[in-house]
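Derivation of every value follows stated rules applied to the coordinates shown; laboratory data play no part. In this text the structure is predicted, and so the values were computed from the model without any measurement. Cβ atoms are built from the backbone, for glycine too; each structure is taken alone.
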Structure I
Amino acid sequence: MNPVLARKINLMARRDLSFQKLLWDKVDGADEAAYLKITDENTKELKNIVEEHGWPTVSLVGKKASYNAWLIAQHSNNDRAFQRKARGMLIKINKSNPGEINKAHIAYLMDRLLIAQGKPQKFGTQFKFNKKGELKVRQVKNRRGVDALRSKYNLPPLKDFIDSAKEFEEGLKKKELSRKSRQR
């Protein structure tokens, strides 16, 4: 294992998630352009890491940093080519050495790329806020067969996933109400 590389990846993800949390919590001064700059910097750095070391697998950087490498790729929305490359690498690693990556990450990247192309997602991993501000799952190509497909990628049934997302949404609403009451 490469602990120096693992720390680097974990630090990159911590920056991403910390700033994303500010945006979710609608903290004054949280600027989406600044967040995009962070994701672009992380994308560039992860591309360099992948070029030099290959994909950050569990044996290379540990489970947490391998997860965080995927998270950075998942948030690399300004570089779809890199997201496609990451997905392809994850597929190859999963075929040749299962357990070196989290198989669910393939599904998340696949859906992210399909949504970016304006197509329905396969796994139901992507959500959006509707006009009423409610979190809703984006269109799924085969809603009837999605749970069987999700189980092949170690994902829970779609209903359970949606219920978890609703709990997350409720937490966001509570934080927003609390923030507004403190401002008064």
Structure II
Amino acid sequence: MLGGFNYSFQAVDLMSQETLVTHLKYYGISPWEIEVIYGIFKDRFLVEQEETEQTNPDFVSLLDIPIPLLFNEEFFRWFDYKRWDKVKFIFKEMKRRRGSGKAIKIEVSFLGNPKIKFVLDSEDRTWFNNAVEKIDFVLELLPYHLDPTKLPRDVSEVIYSFDTKAARWRINTAQVNDKEFVFSNNGWKMIT
């Protein structure tokens, strides 16, 4: 929502001729930044935008990008690697413009069973940039990460957080129906 209006823009999935919709939710994002993000996604998706009130007091800015496709190699080929590099560039630029600290949180989620979400919220700009660059590296480890013997049963969503000590993405949280599990001490612990 921008100035009291919801904006939607048409894009067609070139693979199936089906319109794919992404619904951007954000607060604390400049008009220039949202225009750049819109410009990157508009050729592949119907882009809906919703500017919200601040929902997380820990962050000055928040951007949620749900991608209505599976997180896999086919997505990156279809979306185009050069376009994905532009996404990474704008994420890093948004962090640079806000400085250090927990100024910005970006969530990128992909459909699937389970749904996969990446949460970018590192305080340090170098670690933030490192996390951005390594999102697509998770593809190689996905079969290992999503091995049913390593996850809670019937998991519907996994949430990745960037581990700065190991300099890599790790599954931090798993959702099973209304229950939430956190990975701790080499095992899953239910927290809700």
Structure III
Amino acid sequence: MNQKNPRPPQIRLQAESRDQRYVIMFRHGLAETRSNPADDPRRRLTTMGHSEVAVTARGLQSLVPRISLIVTSSFPRARDTAKRLADRFHPRHGVLELSSLRPGGHLRATSAFLRRIRLPVIAVVGHEPDLSNLAAQLCGMDPATQLHLSKSGARLLVLESPGPGGARMIWQLRAQQLKELAEDSQTRA
């Protein structure tokens, strides 16, 4: 990354306390065009979407070396994205589908799940505006806060305490920024 866009900090996996955990929110990649609303639950990633997620996952790995568990929406475009992340990170606890991560799902159920799981780094793959609403809820932000995660973009939160508002956002990166990190990591290798 360049001087205008300094490199975000890499996370240290030694949590400062038992209750501190990291949550990576990753929006699914570019999906097939929706011809009508009934098709939405069946849309998959396009060829370009698969390629972009593979590259952005490599950029993400330059900041987050390991992921313990990936949780995903059951929609095919999110599952395809989660599979690409799993191919890169090989999460020790695998990939788990959460029905609450479907578009319009129950944020409280997802929030409760994330607070209950005692793993150092969890990736959450889903949809907008749900991922941004979940981040706002976890961080105790006003629900009207305008967050937006681009396709194949990522956001890092640290869960510091179990209650509402017990999370803090560390960074949010667009797909282009993750691609630049992937290029940087490749030139250093």
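Of structures I, II, III, which gives 3.8 when distance in nm of label points 7 Å out along Cα→Cβ at positions 40 and 152 is computed from the coordinates?
This figure was derived from I.
Name the one structure among I, II, III that helix-only ellipticity at 222 nm (-39500 (n - 2.57) for each DSSP H run of 4 or more, over all residues; to 500) of -23000 was derived from.
Values: I: -23000; II: -8500; III: -10500.
This value belongs to structure I.
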